[in-house]
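Next up: the structures, one after another.
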Structure 1
Amino acid sequence: MNHFLDGKKIYLRAFTREDLPVWFDWFNEPSVTEHVNKGFFPNTSELQESYFHTISKSVNDVQLAVVLKENDLLVGIVGIHKINWIHRTGDISVFIGNKTQWRKGVATDAVSLVITHAFTKLNLRKLTAGMWSSNIGCKRCFEKNGFVLEGTLKKQFFYKGSYVNEYRMCLFGEDWESKTGV
């Protein structure tokens, strides 16, 4: 497979049609979608394919497959969305659908690769990320990559019978450069 971005244990590449069944399964697994805004309605293979075509053509989104180097196993998705080329901003998302890779630093590594790409290749100046307050692992992933809390949207998402907050985090290119020396 063609590696778009290389890390130590993972690489990022473009999605292919062959990835759709795996992707489809992740978004229909309640334990995988528990802390994200998915899984409220059934995900059909037609919807998944339509989204694949839409995101593949987008000039304001970069969505990549997260793949383990050791066995070329697709384990997740990472992307930069809502890219605003005038204001030079984008919103990062990460989703590790393969539960065997949870708590192993895969999301942290994937986000790190995308941050480097966003600031050095896409010339963005600010990145944001949002997550449910119940998704503690996601918040830690972004904190490890230098993101700071920018704001909290109170009682934004319905989760297990009540409403949870949304954390909005950000990272500026200048702060990232000073910490990484890139």
Structure 2
Amino acid sequence: MTTRVIRRKMRIRKGFTLVELMITAVIMIIVGLAIGVVIVDGQTGWNTMYDRVHSDVVSDGYVARNKFDAVIRRASKRRFVLAGDGSWIEVYYYADASSVAVDRYAYFFGTDGELKLEYGQLAPREVIGVETLCENVSECTFKQAGTSAQMILTLNDGTRTNTIVTSAVAHNQ
């Protein structure tokens, strides 16, 4: 008799009730939506950062900074010509290692929203070439301290603004 009572009380339920299934489904939907929101937010953040790093103002600023540094490092320590308002700078350098006198010039200036580099021969003064280093220039200022030159360049394409400050030291006599 005790065995029958125990068997009746120990009836094993098979399956889930409809309420349990509905609660489980709702919990899984909420978890799935939360994971989806995290993934979409991460992708949006990644796209925003990618656009910032690879925008025109960033890549143009990088090119201008590298060219300015390379030219100033080749320049002669003895001669810099700087505009009184800092709007342009002219430096002088040797054409090659065998030159005995400074015989070339490089002239950085801004015009019509562009930063340009003119370079050429000194005597007689002759332009060899003019390069556009970057566009979307809203402001460009040059400074000199001893044998170093500094460029403060602000680029603005309407959506992003990037300010580059770079300086380099002239290494040649």
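Every read-out reported here was derived from the displayed coordinates using simple, explicitly stated rules and does not represent laboratory data. Everything numeric here is computed off the predicted structure, so don't read it as measured data. Cβ atoms are built from the backbone, for glycine too; each structure is taken alone.
Distance in nm of label points 7 Å out along Cα→Cβ at positions 77 and 101 was computed and gave 2.2; which structure, 1, 2, did it come from?
2
Of the structures 1, 2, report the one carrying the highest value of distance in nm of label points 7 Å out along Cα→Cβ at positions 37 and 125.
2
Computing helix-only ellipticity at 222 nm (-39500 (n - 2.57) for each DSSP H run of 4 or more, over all residues; to 500) gives -9000 for which of 1, 2? Could the numbers behind the result be given before it?
Numbers: 1: -9000; 2: -12500.
Traced to structure 1.
When distance in nm of label points 7 Å out along Cα→Cβ at positions 109 and 165 is calculated for each of the structures 1, 2, which structure yields the highest value?
Values: 1: 3.2; 2: 2.7.
Greatest value across 1, 2: structure 1.
Out of 1, 2, which structure matches 235 when volume of the Cα convex hull per residue in Å³ is calculated?
Only structure 2 yields this read-out.
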